[in-house]
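Peer 1: Below, each structure is written out as structure tokens.
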Structure 1
Amino acid sequence: MKFMLLTSSCVFLAALAWGQSGSSLSGTVRDPQQAGIPSASVTLIARDSTTRVSTIADGAGSYRFEHIAPGWYLLEPAAGGFAHTEPAAIQIGKADRSHFDVVLQVAGVATQVAVTASGTPQTADEMSKALSVVDAAEIAARDANAVSDALSGVPGLRIQQLGGPGAFTSFKSRGLRNQDTAVLIDGFRLRDAAATQGDASALVEDLPVTNVDRIEVLRGAGSSIYGSNATGGVINVITNQGLDRTRGSVLLEGGSLGMFRGSADAAGSLVPGKLQYSVGLVHLNVTNGVDGTAPARTSSAQGRTDYAFSPRVRLFGRIFATDSFSKLMDSARAIGALPATGVIDATPIPPSELRRYENGTPMSQLSAAGSTFIPGPDNSDYTRAARVFSGALSLNIRATDSLAITADYQGLRSRRRYGDGPAGAGYQPEGNTLSFYDGEIHTSSTRADWRVCRYQSIDAGYEFENENYGNRSLSPSPAATSAVAVTERSHAFFAQDQIHLLDGRLQLAGSFRAQIFTLGQPRFSPAGSAPYANSTFAAPPAAQTGDGSAAYLLRKTGTKLRAHAGKGYRAPSLYERFGSYYDSAYGYSVYGDPRLRPERSLAMDMGVDQTAWNSRVRVSATYFYTHLEEVIVFDGSGAIVSAVDPYGRYSGYRNTSGGLARGVEFSASLAPARSLVVRTAYTFTDAREQTPLVPGVYRTYGTPDHAFSTAVIQRLSPRLTLVYELAASSNYLAPIYDPATYASRAYRFSGLARLQAGADYRVPLGESSALRLFAKGDNLLNQTRFENGFRTPGATARSGLRFEF
């Protein structure tokens with residue numbers, strides 16, 4: 001009801017502002033010799049996030065924006081072969097005819113306006129938090145076909161893919177867990193309400209690069225702005241808004257693993273100065289996969305429109321949809337003579353023995369001399385199918401020159417289906433089974449952005465979320481069929497204050513968020529002996545988070561000192577609260593606990609950013625520390641006592657103390673020449689649990705101590721570009737199930753040594769059209785690796801062409 005009233009107010013204000021004609025801004029984009037740069041792109045971004053419009057300069061480098069509302073803006077120019085200049089801060093008054101020229105340097109490290117660090121547009125100099133940006137030009141140069149590929153090399157971010165394309169993929173920020181990194185699209189949360197932890201992990205493998213303008217990665221606590229799951233960081237995929245001229249491309253690509261990828265995208269303006277649009281389609285089909293037994297396919301569509309009713313009123317709409325299918329592998333299993341305790345070195349059984357196991361040879365008859373685990377075996381009838389649809393609307397109204405109101409809505413629906421049958425090694429179901437996991441989340445929010453003065457801005461708002469989780473399990477026996485459905489609602493109130501002092505050299509920011517939850521009564525089928533049936537649920541505990549950051553810029557030396565501290569939280573998922581398993585012979589096994597408290601954490605970091613050599617060098621160093629004060633774990637160790645547990649559980653989810661992660665991030669970007677850009681990153685992470693994962697093992701799973709990456713983009717000529725990428729890491733620990741002890745053991749897996757190289761040749765066909773021919777090789781050292789026991793691809797290659805218009 002509150003949201004409807006606020007939205008009605010917004011529409012009323014829109015009507016008042018409808019007839020205003022607005023101001024204009026024009027200028028010229030020039031090179032260092034003061035010559036105009038033709039076809040340069042220019043983006044105008046409102047400080048209060050109400051406006052983001054782009055245009056293409058003409059043959060003389062001139063640009064123009066019409067019907068602009070008065071206020072403070074950032075102007076961001078860009079052109080191929082030139083360094084991005086620091087975005088300019090501009091104030092536009094009522095009925096102004098403003099003029100602003102800008103000069104682009106021939107070499108330098110790109111800097112861009114970003115929004116994820118604070119939720120509002122900021123330049124690199126204004127950011128007081130650690131943030132990385134990967135833009136569309138870099139994604140295209142590296143031929144990254146998935147968001148996870150595009151983010152390789154971001155400091156502090158660990159990307160795990162348990163196999164080849166289509167396999168489970170996760171993001172880990174600064175030594176934390178999958179569920180501690182929030183994933184957004186255009187600032188809206190992307191997560192699966194039916195996932196075990198209610199996060200984005202179940203959707204990341206189906207997230208190709210579709211109509212992407214840039215990807216921003218915030219490292220550090222972000223819960224005060226973005227809510228649940230932003231404990232360790234935020235990944236924000238920002239889609240292409242469109243231009244005043246139609247631009248687009250069509251891509252065809254194929255290669256190893258039986259891979260084919262096709263994509264098409266276009267962006268432009270249907271009504272000049274009023275309606276901008278962009279659309280993208282991607283289809284990825286892998287017919288073989290790793291060892292020829294892991295096919296996968298993903299289709300994705302994304303579209304966006306931005307309509308200006310008037311200079312003060314804009315409406316944004318976006319849809320995102322994916323449809324995917326993949327054949328899954330079974331999990332790895334321990335084998336051989338293993339030590340009773342401690343860490344085990346991961347040594348796989350020979351491929352010939354793995355084939356015997358997959359063909360039905362019992363584990364006891366395998367030749368496992370010197371081996372310690374069976375890599376994820378093929379299971380010919382184990383499949384996953386998933387669909388995701390997200391639709392978002394945002395109405396932005398500038399009520400006055402200093403006050404803007406935004407009303408947002410997103411509907412997100414996810415559906416995953418897992419199928420398994422009697423084929424495969426080890427224990428398998430007696431017939432074909434199907435499990436459906438359905439999640440649906442509706443989020444509405446209203447926010448006000450108040451520009452108090454040139455040096456201070458305040459934004460505050462309210463968010464309502466309705467979350468639904470459903471699960472159906474179908475088996476050959478009708479008596480074993482079961483279903484569960486449950487709903488949760490939450491109300492959040494948030495506020496942020498940003499202050500700029502000392503002529504913009506000192507940046508201060510503080511934010512606060514409070515979230516209140518209510519639970520609905522779960523519905524189980526069969527209803528007889530259903531868990532929680534006679535329980536009364538108190539309102540789940542509220543979650544409060546705070547966040548503070550500061551930065552000071554020494555302009556003479558190009559040095560910025562920054563510090564950031566914040567509290568984080570993750571709301572318990574509906575599965576963690578009501579998860580269960582039904583068996584016709586034994587009835588319900590209950591895992592969830594409706595009484596669970598939200599996870600809580602405290603994080604801080606401090607660092608220095610240095611710019612030198614006329615912005616040709618940018619170096620950043622950061623120390624970080626995160627303490628998981630209280631977490632949710634699945635416990636089968638006997639700590640849950642059935643006789644005293646209100647739901648009769650002997651294993652399941654419970655709150656317990658967490659662990660800590662600390663370390664150092666280092667990154668550097670160099671542009672020694674107009675034709676050469678080098679980026680490198682190094683991260684040291686010490687991540688440990690407060691309670692041992694297995695006896696005597698405190699080191700956190702999945703996180704190497706050392707990670708290094710470097711990327712070189714070299715333009716040998718206006719037509720030919722070469723790209724080299726190297727990623728390396730130290731060993732890490734992962735759990736492997738031991739059928740002899742019915743428990744997981746800690747295994748030590750070797751680190752990464754991944755070398756990639758690519759070439760891109762561009763043939764101009766006209767003023768704005770061209771044909772690109774490209775090729776890329778991956779894992780050129782042909783390293784044999786196993787991620788958590790799953791074999792990853794060896795050396796691969798692919799090539800293709802792209803028509804740009």
Structure 2
Amino acid sequence: MGRSTTPEIFRFALYVDYRRKDYTMSKVTNILSVIVFLLVAISNGCSPGTSNALSSRDLSEAAVYTLSGADYIHNWVVIGPFPSPQVKEPQPDGSFHLGFYKDYLDELGGETKAVLTPETTITYKDEDGKEQSAKARIVKADEKGIVDLDKLFSTDYKVAYAFCNILSEKKQDALFYLGSDDGVKVWINGELAHKNYIGRALNHRDDRFTFTLNEGLNPVLVKVIDMISDWGFVLEALDETEHAKALAEERAEQDFKQFLNCRIVEKQRNPLVYAFVPGKFPEMDWEKPYLVKKVMGKFPLTIRWFDDQFNEVTQPTKSGRYAFVAEGTTQTGKHIRRAQTMYCQPANWMVWAEIPMAYLKPLPVSAFNKDAWEEREQTIAEYAGRMIFADEQAAVLLSYLDEIQATGSEPPKTDTPIIRDHDYHLALKRKLLNVEDKWPALKMPRTIDGKPATVLHEGTEQQAHVKPGTAESIRKVCQKWFEDSGEPFVILVARHGVIIIHEAFGQGLNGKVTLDTATEMASITKLVTGVMFAQFVDQGLVAIDDPVGKFLPDFPIEGDKAITLRHCFTHTTGLTGHAEWGGLHNPWLENVIANQLNRLPVGKVHIYNGMGYDLAGRVMEIVSGKSIFRLMRENFFDPLGLDNTSLEGDLGFSTRSTAGDFARIGQLLLNRGSYGDREYFSPKVFEMILPKPLKNFYPDINVDWGIGLTWMRMRHPEAGKNGLPKDKTVLSKNVIGHGSATSAILRVDLDNGLVISQTRRQGGKNYGKYLTQFLMAIEEGLAD
């Protein structure tokens with residue numbers, strides 16, 4: 001190894017013994033373990049005189065975790081970033097990100113044999129074929145065990161490795177909990193122990209796996225790819241004793257989660273229809289009564305029935321919409337609430353005998369042959385029709401069909417089965433809670449007296465304060481972007497309200513995209529929800545730090561479990577996931593959340609999720625008296641002229657829109673709350689919703705986040721080179737927006753007066769590369 005190994009062995013043995021004072025192994029055993037480790041390292045390429053040789057510094061700073069009990073692995077040797085562009089065709093492992101498949105550690109013997117030290121350097125070729133090098137470094141995770149790769153490397157569509165050793169006192173089955181953003185692979189002792197190709201936010205314990213560790217040192221290699229935005233991982237290791245305890249806890253937790261999803265159903269339920277006949281209401285009970293008793297104990301459940309006019313009734317005397325509200329209180333004091341729409345069919349109609357035809361447009365999925373779909377239109381329509389009555393939402397549709405009347409004109413966009421059903425349950429809830437007149441109505445955006453705010457409009461490049469030819473430069477990048485990726489998209493770029501370019505590029509399986517082609521905006525929906533909430537703050541109806549319990553029953557208004565609206569919007573409620581427990585389509589979603597408060601680390605963790613946004617939506621509903629989807633349409637989309645935008649699914653991900661519509665939202669933000677002759681909220685409220693250090697509110701959380709807004713800063717490709725500062729970004733540092741699983745874009749550069757919008761179905765090949773070129777073309781075109 002280039003020097004005597006004996007001092008290194010004893011130095012490392014003392015180091016291990018120092019880290020674990022109560023360690024039961026003898027120092028001799030420690031030394032033997034290290035000898036094994038060094039022999040493995042030598043066999044893996046750490047021969048004398050190589051750059052991978054283990055120096056005394058390597059040994060003294062080695063990333064070693066002593067397995068005892070349960071804890072996060074904090075010390076790692078990290079190397080990267082390496083390219084991980086999206087590719088159009090799947091790799092041999094089925095992934096569409098090159099870095100997930102490609103082995104960048106060939107010169108160390110490959111991913112199954114590599115040993116990383118602080119002196120390791122890897123050479124590789126970047127996306128342009130230029131030779132680059134990556135230098136390893138010692139990295140310590142934060143107090144929650146998170147290794148924040150985004151802070152280390154500040155780049156998208158990359159991959160990095162992290163290496164450590166686990167020291168085990170014996171051969172044992174260890175349990176590992178893993179969270180990652182995004183896809184991840186883990187090798188232990190050269191064997192692939194776990195992999196998950198996924199795009200997600202980092203949550204502790206999203207994945208779990210077991211592995212049999214050997215006595216002594218067990219090398220661990222973690223590989224994490226970044227798709228976009230945040231990037232990192234956390235790995236928790238448990239010895240066999242804690243493993244057994246964790247399994248018991250997991251079983252109990254799984255039972256509890258099943259209870260949260262447990263519905264109230266007919267005892268003599270026909271699974272093919274959600275309807276009944278006049279005369280007598282069906283008898284209702286828990287779908288899994290044995291599970292409810294096991295988890296919550298035995299408690300009485302009261303079922304109350306209401307007709308379409310919100311009158312409580314004891315029997316159905318006519319056909320139409322009905323709903324039940326089920327309530328009960330457990331022996332531990334938890335109040336349980338459930339509700340659902342039911343349909344009473346006409347007495348002379350056998351709904352179960354119907355086979356309605358439901359004609360569906362071909363889905364834009366390459367696996368489905370469009371021509372074959374159209375040839376079998378009738379067959380598909382018949383089967384889709386059968387599905388209508390095999391789902392609990394059948395009662396929602398049948399109730400809607402029972403209520404609608406012809407008007408001779410186009411119905412409003414708010415007249416849909418979902419909005420009608422949400423309106424009904426909200427009105428019933430406000431009546432039962434006796435809050436129908438508790439709050440003043442949310443007013444429409446107010447008319448501006450005097451000069452209107454800037455609106456998006458056509459103009460010259462000179463009027464936009466960009467250099468001549470900027471639009472053409474952007475167009476060339478976008479055309480090449482589509483040709484390389486095959487993913488069509490639409491862009492709009494504007495400065496100071498002047499549209500520089502608004503164009504569609506390419507075509508997909510449904511044909512050529514146009515400026516009016518609406519696509520899924522995914523998590524940018526969270527930004528939309530935050531902007532809607534800003535109107536409530538502006539009108540003094542709700543404050544950002546108000547507790548949810550001020551508006552909704554079952555929630556505390558003080559104490560460490562008092563969830564606030566800020567918690568909801570900054571991912572600090574402790575909740576996880578999106579559209580859990582039926583999402584917003586569960587009339588008493590908030591009660592399901594309240595039932596698990598004792599399990600939530602409120603204000604202690606930052607876990608990206610959509611459930612906090614849905615809970616905030618429930619507050620907006622109860623205060624305004626309008627269902628959240630009606631609110632979005634009447635108080636936001638229609639006044640702003642968002643004719644191609646819809647939202648009827650979830651407040652965390654379900655908006656469909658166009659680049660033009662979303663650019664209007666961007667201009668509204670750029671104007672600090674106004675657009676044209678309407679003010680939606682004041683500049684003061686705008687400042688309140690901007691991203692802020694959360695440690696100012698929650699000392700345990702060291703990230704910046706706003707009310708649906710995040711900083712969208714991209715590291716400049718030349719940062720730290722040619723005299724540019726290391727923290728140089730593309731565009732300014734004050735760019736706000738939100739990320740998206742579909743790779744759609746909404747970015748607002750507050751310093752440069754820019755609005756950048758793009759809609760697309762997915763990122764496609766080399767998304768990160770072309771996104772950088774796209775934003776660089778915009779920056780290079782700025783005239784001042």
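Peer 1: A value of 1.9 was derived for distance in nm of label points 7 Å out along Cα→Cβ at positions 146 and 178; which structure in 1, 2 was it taken from?
Peer 2: Working: 1: 1.2; 2: 1.9.
Going through each structure in turn, the value belongs to 2.
Peer 1: Still on this model: -8000 is what came out when helix-only ellipticity at 222 nm (-39500 (n - 2.57) for each DSSP H run of 4 or more, over all residues; to 500) was calculated for one structure; which of 1, 2 is it? Write out the running numbers ahead of the final one.
Peer 2: Details: 1: -1500; 2: -8000.
The value was obtained from structure 2.
Peer 1: Now a separate question. Identify which of structures 1, 2 gives the largest calculated value of distance in nm of label points 7 Å out along Cα→Cβ at positions 466 and 666. Don't skip to the answer; put the middle values down first.
Peer 2: Values: 1: 5.3; 2: 0.9.
Answer by largest value of distance in nm of label points 7 Å out along Cα→Cβ at positions 466 and 666: 1.
Peer 1: Related question: Mean count of other Cβ atoms within 10 Å over residues 186-193 was computed and gave 18.0; which structure, 1, 2, did it come from? Please report the intermediate quantities before stating the final value.
Peer 2: On the way: 1: 23.5; 2: 18.0.
That value comes from structure 2.
Peer 1: Continuing with this model, one more query. One of 1, 2 was used to calculate log10 I(q)/I(0) by the Debye sum over Cα atoms at q = 0.05, 0.06, 0.08 Å⁻¹, giving -0.26, -0.38, -0.69; which? Provide the component values of the computation, followed by the final result.
Peer 2: Details: 1: -0.26, -0.38, -0.69; 2: -0.31, -0.45, -0.79.
Value -0.26, -0.38, -0.69 for log10 I(q)/I(0) by the Debye sum over Cα atoms at q = 0.05, 0.06, 0.08 Å⁻¹ corresponds to 1 out of 1, 2.
Each value in this text was obtained by applying a stated rule to the coordinates, not by laboratory testing. Source: prediction; values computed, not measured. Cβ atoms are built from the backbone, for glycine too; each structure is taken alone.
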